[in-house]
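Readers should treat all values here as calculations from the given coordinates under stated rules, not as data from a laboratory. From a predicted model like this one, the values you see are computed outputs, not experimental measurements. Cβ atoms are built from the backbone, for glycine too; each structure is taken alone.
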Structure I
C-alpha cells in the first residue's frame with residue numbers, strides 16, 4: 001500500500017490548535033495513524049535528572065498528531081492536495097500524483 005504522507009514531506013495541519021501551520025514530517029507511524037511534524041503540536045515535558053550529571057528541567061518537543069489531520073503540499077503547484085495513486089509504465093511500480101495539477105511527486 002502506498003502512503004499519502006511520507007517522511008520529509010511538507011504538510012499543512014487541517015484541524016486543532018495548530019490549524020493552518022505548515023511543517024516538515026519528521027516521522028510517520030502507519031500502525032497508529034500518527035505523524036510528527038516539525039514545529040507543530042509543541043508540548044512541554046518535565047524531565048527529572050536520573051543520573052549524576054544529567055539536568056532536570058522543562059523540554060519542549062513535538063507531539064504526534066493524527067494522520068487524518070494533515071494534508072500534503074504538492075511541491076510543484078505549492079497547494080495542499082489530495083493524493084492519487086498512479087501505476088507507472090511497467091505496471092508494477094506506483095507513484096503519488098497531485099489531484100490538482102496531475103503531476104507526480
Structure II
C-alpha cells in the first residue's frame with residue numbers, strides 16, 4: 001500500500017521535493033538499482049499527465065527527488081491534481097510507493 005503525501009506547487013517557480021520511500025511498517029525501502037517514475041494528472045482518469053524529473057538521492061536510504069522546472073509549473077492551471085510515484089525493480093515489478101494530491105497555487109509575479 002502506497003504512502004500518502006500531499007504536495008503544494010507554486011506556478012512559475014522551480015519545484016523540488018526530496019522524498020523517503022518507506023513500507024507499510026515505516027521501514028525505509030532500499031531503492032538502489034530501481035527506476036523511479038512520477039506523474040501528476042488533473043484527475044485519475046485524465047489522458048494527459050505532467051511527468052516529474054526523478055532522481056535517486058540515496059538508494060540505501062530510500063531517498064529520491066522529484067522536480068519540475070519553472071517553465072513546466074507556469075503551464076499548470078491552478079487547482080487540485082493527483083500524483084503518484086512508482087518504482088520498477090530489475091525484474092520489472094512496478095510498485096506504487098507514494099501517492100497523494102497536489103495543490104497548484106497561482107502566481108502573481110510573472
When relative contact order in percent (Cα under 8 Å, 6 or more apart) is compared over structures I, II, which one is greatest?
II
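Quick check: 2.5 is what I get for distance in nm of label points 7 Å out along Cα→Cβ at positions 31 and 71, calculated from one of I, II. Which structure matches? Walk me through the numbers before you get to the answer.
Numbers: I: 3.1; II: 2.5.
Derived from II, not from the others.
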When log10 I(q)/I(0) by the Debye sum over Cα atoms at q = 0.09, 0.12, 0.16, 0.21 Å⁻¹ is computed for each of I, II, which one produces -0.24, -0.41, -0.71, -1.12?
II
When distance in nm of label points 7 Å out along Cα→Cβ at positions 55 and 95 is calculated for structures I, II, the one with the largest value is I
